[in-house]
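All of the numbers you see were taken from the coordinates with simple rules; none came from a lab. Note that the structure is predicted; figures quoted are calculated from it, not measured. Cβ atoms are built from the backbone, for glycine too; each structure is taken alone.
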Structure 1
Amino acid sequence: MSRHMMEIFRSHLVDQGLRLTRQRELIAKTFFRHKGHISTEELHHQAQKIDAGIGYATVYRTIKLLYEAGLAAQRSFGECFARYEPATETGHHDHLICTGCGKIVEFENDRIESLQQAVAVEHEFRITDHKLELYGTCKECQSSSK
């Protein structure tokens, strides 16, 4: 977790009348080290490997604080629960989601982004945000179903 992100988090906590506890810091660092999308349950499991005393409620509240601070993006991929990923300055990306094994692949495609913008212009519409999720089966699941 970069110092900049930690300062944003610390500032958000101060604005909320909260402080950066050792457990909140550990959870935030664990979240930012994780590659990909993580549920609160998975984050709890990862954090407990470092500190067995961390409770699920603390993880839940901390991820909510990271989200409110603009440091975590919430995603729902047709599941009954949310997954989170770091909200970074690297830009927008879209997702391929395997309905067989749950694998999530992130991708960027300038042609898709341009086409979306062209459609918006054609309809005199200003896009403020969007997400593209494509559902199907990954190569491994296609092979196993043959």
Structure 2
Amino acid sequence: MKSILLLMGPNLNMLGEREPEIYGSETIEEHVKQAERVANEFGYKLEHFQSNNEGELVDQIQNARGKHMGIIINPGALTHYGWSIHDALAAFDGVVIEMHLSNPNQRESWRHTSVVAPVANGSIIGFGIHGYELSIRAFHKIIENDDQRT
């Protein structure tokens, strides 16, 4: 079965509790179930990992090589300064989709820069929990187009 790694960075374990006016009221478990449901519709297995530690996220990205077809990543605050995540994603040989629940461009100016975007195939931002569905659909389209070229 084809698989996708869903990575979530710092504080996303607090979904449903932390700033629900920005991130919604759904828990991390509800977010993962939503992503799994959509992934299954396309025949993908979804593996989820959340950490508040940058090094653990880097380890997951490195371990994804040869194991997962793609990574959907919400790096949280590491989006803006996690250069080790940037470098690990740059070495990953699959599809990378950056996903954010909120729209960082509508928030504080320090959130406007992403170090992940330059190494991602694309970014899905500002659609809340629906961002997982959009990310998986985008991932599938990229894979489908690559399959048609070979």
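Structures 1, 2 were shown, and distance in nm of label points 7 Å out along Cα→Cβ at positions 85 and 109 at 2.3 was computed from 2. Quick check on the output: 2, 10, 21, 25, 22, 14, 5, 1, 0, 0 is P(r) over Cα pairs in 5 Å bins from 0, in percent, derived from one of 1, 2. Which one produced it? Answer by label: 2.
Computing helix-only ellipticity at 222 nm (-39500 (n - 2.57) for each DSSP H run of 4 or more, over all residues; to 500) across structures 1, 2 gives -14000 for structure 1. 1, 2: which one has mean count of other Cβ atoms within 10 Å over residues 69-76, as calculated, at 16.5? Label of the originating structure: 1.
For which of 1, 2 does mean count of other Cβ atoms within 10 Å over residues 5-12, calculated from the coordinates, equal 16.1?
Value 16.1 for mean count of other Cβ atoms within 10 Å over residues 5-12 corresponds to 1 out of 1, 2.
Largest in relative contact order in percent (Cα under 8 Å, 6 or more apart) among the labelled structures 1, 2 is structure 2. Here the criterion is distance in nm of label points 7 Å out along Cα→Cβ at positions 61 and 117, and among 1, 2 the highest value is seen for 1. Computing distance in nm of label points 7 Å out along Cα→Cβ at positions 93 and 125 across structures 1, 2 gives 3.1 for structure 2.
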